[in-house]
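Each structure below appears as structure tokens.
Quick note: the coordinates plus some simple rules give every number you see, no bench work behind them. Here the structure is a predicted model, which is why all the values come from computation and not from measurement. Cβ atoms are built from the backbone, for glycine too; each structure is taken alone.
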Structure I
Amino acid sequence: MPLLRPRSIRGQFMAALILFEIFVVGIFTLLIVHQQRSEMNQRMHRRLESQAFEMGALGSLALADPHPGSFARVVTIAAKSPSVSAAQITDLHGLTLASTDPTSIGKITLSVREQGYLRPLTQPVMFQSVNHQWEVVTPIVEEGGRVRALAWIYPNDRQDVQDLHALLRITALWAAFVLGACTIIAAFLAESITRQLAVLTRATRHLIQNPEDPGEFPLSVKASTEASELTIAFNRMVAAMQDQRSGLNETLALLDSMLANAPIGFAFFDRKYRFVRVNQFLADMNGYSFALHLGRGIGGILPPITAAKLERNIEAVFQTGAPVRNLELTWEPEPHRTRSWLAHLYPVRTETDATRWVGAILVDITEQKRGEETLRRTEKLAATGRLAASIAHEINNPLEAVTNLLYLIRQERLTPETARFAELAQQEVTRVSEITQQTLRFYRQSTLPTIADVSELLDSVITLHLGRIQTLQVNLQRDYPAHLSLFSFAGELRQLFANLIGNALDAMTPDGGRLVIRAHNSWQNGTLGVRVSVADTGCGISQEARRHIFEPFFTTKEATGTGLGLWVSEQIIRKHRGSVRVRSRADGSATGTVFSIFFPSTGLENEAAATETPNHQEEKAIR
């Protein structure tokens, strides 16, 4: 039965050997018993034949003896033999004449089988009775050769049975000794054969439970059997597995590192549009933790319209197996703030070439979109600036003619009223000429630092914004000396002041306000320089916005702002080795903003001297 079959090689080996030993010992015992029975029967037959001839001879002598107890003496002599258990003499009709059993004398005690031998016999006959016991009948012959009686001899096989039992006991003891000795030898052989297999099995179980820990591998081999060869092959297989696992772990570590540190988002979706895996960069892009993404649907992360669009394309990849590239996703997480992603979807197939997941590569192109939009606006502004410079240049020609004509008119004799009108016209023409000159200065930037008059730069910028100042009814307050020199790039400082003053005017309400512009020599951290402050009483800047005002493309002016003004201004300040401080209040009754900029007097001069080449120095000396 399978339930009784040993489950180990050692048990099966010992069970098979024990069964074989039992079979051999059983066959051997049967052969011995059969041989012993055959010899016992032969000895018994010879004894019975001898007893039969002897009893027949004595019976013949007893016929000649007229004494009536002669047959009884013959039976008594025959019964004294150890090999005879009983004997009797009957006539040819079966009537008992003499017997070892006195009660049977004069009676017919023969069995039906024995009665079949009641006839004149010529020699002893040996046969088996009904109970399979051997017996012999021999004729008693008188002198004339006539059979007068029959002698029946019943053998005594007790000694033979005892000898047979003794032989069986000896055989059983010998079989038990042989079986025990063979079992012990088989146990030692099985132990030596299965020891290596047991070690291999134990190490294999350890390897299954802890694949990362090879444990006892490589296993030691101390013999040269088939089990040892199997162990050597298994050691090689485990070493190859470890090499493959090491390479796989390195590959997985490389992929994990790439997914974790790549500057783009990676995600994998199942057929229910749930996140199977994402990298940390995508989690940071979404503003959700890594754990919140796993098992969550797209609709739980993105707005419904955007999620539906992405789900449709993911389903298309599942259905067709074809990738989807350059899928643009746009939504507004906050009012007036648009986010844009560029998605690339591709199928992740199994060994059966079935699409199991859909992978997504997501790139945040929000800043790129803003940059493109700002670039378009900047190009428009640049084109407008070039157009304004061109117009200013063209206006200069007729202005010079008008100026000359007014000069000639004033040389004539004019009435006082006409002279006053001519003087007013000359003043207006001069103001128009200054405006055109300032416009041209904004377009034609200087490429080398020079000593510039900060006061003149501030005046030129205020002149450009004078129309807006008057329109907004802004109370302008100037606080700077007539001449304030600074070694700088004049055109860039003019652009810086224009950005600050323009932003201050943008923050004013239609009801007007105050604009204070100060400039003076100042000390900061032991360094002499020029400090310029632009203060307004506008709407102010919130604390959240103040953290981003110098970032590119950040603006609070919605459609009218580019987000580059203050970023460019900060670059100009850094270029002049300056610093800026911003103070603002955006809530309450008193609102406003102050930009305070400090320019060290020697910062740009030292840099220019350090970077000036010998050729430049020679050219400067020649000049």
Structure II
Amino acid sequence: MTQFNFDLIKNIKSPADIKKMTVGELCRVAKEMRDAILYRTSLISGHVGSNLGDTETVIALHYVFDAPTDKLVFDVSHQAFVHKMITGRVDGFINPDSFANVGEYTIPTESPEYDLFYAGHTSPSISLCSGIARARDIMREKYNVVAIIGDGSLSGGEALEGLNVAASLKSNFIVVVIDNDMAIAPNTGGLYEGLKELRDTNGTATDNIFKAFGFDYLYVAEGNNLNAVIEAFRQVKDTDHPVVVHVNTQKGEGYAPAERDREYWHYSAPFDIPTGNPVHISEAPDYSDILLDFIMDKGTNDPRSLIISSATPGAFGLDAEKRSRLGKHYLSVDIAEQTGVAAMAGAARAGAKVIYPVMATFLQRAYDQLMEDWAMDPSPALMVTGGTGICGIPDQTHLGFWDIPYITSIPDIVYLAPANAEELKAMLEWGYEQREHKVAVRMPELSYEHADYAVDTDYSDLNRFKITRKGSRVALIGAGDFYIQAVKVAGKLAQSGIDTTVINPRFVSGVDKAMIESLKAEHELVVTLEDGSVEGGFGQRVAAAVGPTGMKSLSLGIPKHFYDRYDAKELMTQLGLDPEQIASVILTTLNAESTDAGLRNMHTR
């Protein structure tokens, strides 16, 4: 294993410790912190490139400014590792036993003084700081307010809204733009052409979006030169008006593999530091392979196809080579899901056959566009949501638990939840080819399964559930990737002599009321299982339909809570979602019902 020297940084407990150092010592600190970033991420995964790229910028921020009196707010905050090391959490980067104590993003419960906000989504920093700055001014306090934004976050609408407000405040307000010419993938669009012109002209181009908003402007050409960044921050500290400091950095600075392939190294699973090679290579089949094959087939063979991405192409396998093959059939809207949904609706309205793969946690930012721009208009298109459920991203800022409540609360969107590989293929094909509905498909995440029943290819008869096993007393409705949980629970109940009905609903945006009504002749209990929020979810909608039938219902899924940095298997057990636990709850419910019925019979004799 690569050996690192952490002699300087292991003694850093607060920003006061680096303020005592010479610039030469700070350069050694930067080297040790980069090594610490590689050490941690090589063992447990994490954001590599952005943290390596902004090391000098963040050291300079804490060297010049006086946090926590001065307020530093990181956008997205997957570039805040150095900030965490400076503010007393270095052990979480150099001691494996402490890795779990330090998260990927700024977390107020982790450091209330220095991490002002949870930040895992892009573009809020300037708007948050607008509120801080106005509160400071009305309370006649004196401190610097600094928004640190980079990795493509300027393309998010809230960032531009924030710039508009911040420029009007006419008081101390500093925006640090860390410009490495990247988001997760390379940036696109007119805004970034303007930033490139500023870089190419050493900040002198007349096309300056920040000046257009009303900011003073300072350019730092060598953003990985500690002296240069320190000098720039000294110039703007205690300013009495809004100013942008535009810092040109290199994503992945100091680590050759990350410098060569900045997109790949935005985030990495565990890797071998000398070579950059991944430690674990899985050859297991993956649902994302099915989606990628589908996208590439349609995008290269159908002249009407259009694939839209909002800055996470890598999450769906769309690397640079594949995006190049798609050519004009691929449209990146950068980090802007609102525009992604609106562009999907607009292209569909104009006759294109659109596929929009999007992470569920980021799609929630576009709720209004889902309703107003897509659902209300005759724009048939196919949206595919990834990162859903308990096996999605286990960080509270990225949870994919709420896609079913927020998508299915909107009329006229058909939300399909495939249970296996064959059903995913069929639903993608139907959703793409049909021209009547707005269709969303929820990617399964729990386990890779194959169908043991005949899979339908036409879903135009909406909200029709499918009985895959016929029994009595108990009906188990397992939505999407929790269908396999229903099958396993049925096996457990069979050991207790209960022959259970198993149902694959396929649709999570509606309820098959006719089927629910038909169950009451032979069933006492209807149980729904879903890999998502119970509150406002699929199961509660089914329970509302079960109520008038006289049957009992149980809705099982994920309780409404912000879970953070969990192990999926452990959380399922904690929530009682293992098949054995579910079967036990069902047996207890049946026994209680039988006891109640017996007591009622005794009282009526």
Structure III
Amino acid sequence: MNDRLPFLREKVSKLTSAPGVYRMRDKNNKIIYIGKAKNLKNRVTSYFRDTEHTPKVEKMVSLVFDFDFIVTENEYEALVLECSLIKQEMPKYNIKLKDVRGYSYIRLSDGLYPRFSAVMNEQKPGEYFGPYMSHYIASQTVREVNRVFLLPTCNRRFPEDFAKGRTCLNFHINLCMGVCTGTIPADYYSEIIAEAKQYIKDGSETSVERLTAQMEKAAEELEFERAALLRNRLTAVKKATERQYIIDDEMKDTDVIALSRNGSEICAAVLCYRNGRLVDRGEYFLGEAETVSDMYEDFILEYYTFETENTDEIRREIPREIITADDLENAEILEQLLRERAAHAVDLSNRKRGRGAKLITLAKANASDSLALKLGRTGKEVSALEELQKLLGLSVTPNIIESYDISNTGSQTMVAGMVVFENGRPNKKFYKKFSIKTQSIQNDYASMAEVIERRFRRYFDEDEKDGGFKRLPDLILLDGGIGQVNAVKPVLSDLGLDIPLFGMVKDSKHRTRAIATGGGEIAFPANKSAFFLVTQIQDEVHRFSITYQRKKHKKESLSIGLTAIKGIGEKKAAKLLNFAKTKIELKALTTDQIAKILGVKSETAKAVLNYIARI
């Protein structure tokens, strides 16, 4: 809690509604956050209201001692000024990109017969290409160049190892020109290396044009052997362009950006295409932002306009097209800023269909995988939670999900099961079982309302010791439809709880079909990670509740059978069943043990043992 809030609220009430930049300062007058706004009063006021903020913003607000502001003519000027001030001050709570990995290079070794390799630094002699944010891209490019230009990949040294030993399999299947045979002159090899270097620098499209021209010229000059070699190389280049994502002639000069979020952790992924080739890819961890649009905007400004200790030529290059996975609120003014910096046209867009949409999916998968690696989860689990948040319109990622199901045998043995999924995985430590107490006949709606009320009253109970009851979920999923949801909503409202609540609807074959709200249903895309997660939750809560119901039903049947024996009442039957919880344990008991446990005579114990033997 910030003791300065009354002062800050009073000051912000006098703010102008003009666009501008605001700077938050701590008690030492140090700037801790810089932001822009098209309406200064509305934007700054939002920080000091009694509303829920993200953890990062809440922490920042708790440290604000004072603020100042600079009025600008328009939003664009505010954006430019914000960039300049952040670059100067580097405030603690503005985002700073953290590379997931270090930088990689493609190294061309020295010597008469040099080789290409992917390396993580520039320590050894040779010619270097890069840097690349992704070692995967550097490695893929090396493999592609070696395959296209039939370069050797073995461990032999040339010319020292000429004609020593047999030629390798790569030579026989036309994946290597066979330098080891000693028949490839150094000047010819040097010519091929020069072409490979141009291929790395310029991409496939330029290489195709150059090789086509060279092949036609050789044919005109009747150099048919050379023309055939160029034809084969041209075929290899064209074949390489058919690869799904490394080569894409539609993406001439394009960056594709997508974000993945899990709670307070956010990762941005960038795919960089130049001349139709995926030349690089990078993943970065970000700080929090208020909205998805803010996250993209902050990342784009940091990525393309700020100097950092890891700045390199790739980071500074602004492409002609930037595709984002979501629409941006301030796309036009961002475009204007990037155009001025790049000195060429820049198109900032979101593609819903076609090749761009597929690449967005790829970028998002990269971000999810990097985030999953940091969180110790799988990419599918991270994607599923993010998709579920978006599908249900949740304000936070549902890291803790509680799910409930009612199971009964008619009006007998009515029970409920509660399962907990945490970060996309079942957490069995927090599973709970409930016996229905207030219903004498089968009523799933009333039973569900009873269970929810009992569970959350335990949350408010100061004497409650069970940690599973002392925390609130981010999402509640009921096994059922609109009826179950509407039966439970008033219970949560009466308890003063605002927890997102939905039902899981099944089809006639008992498979997950849709999500139920209080007023309708949300269709589920069957190929999405969120669908598989909800299906898993529904199957698990059903399994857990019906297992408990069957076990309890069997126990109650045993209890009824035991009470039919003279001298055995409900308490003695319950005592025996609590001592021996399984059929195997019951059958292992002796007459003396039964007599001692129940405090009965030997004859009664023998009757109990005879009954157990028959079950």
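Suppose you compute helix-only ellipticity at 222 nm (-39500 (n - 2.57) for each DSSP H run of 4 or more, over all residues; to 500) for every structure in I, II, III: which one lands on -14500?
Only one of I, II, III returns -14500 for helix-only ellipticity at 222 nm (-39500 (n - 2.57) for each DSSP H run of 4 or more, over all residues; to 500), namely III.
From I, II, III, which structure was mean projected area of the Cα convex hull in nm² = 67.1 calculated on?
Derived from the structure labelled I.
Among I, II, III, considering only FRET efficiency 1/(1 + (r/R0)^6) of positions 63 and 167 (r between Cβ atoms, R0 = 41 Å, to 0.05), which has the greatest calculated value?
Largest calculated value belongs to II.
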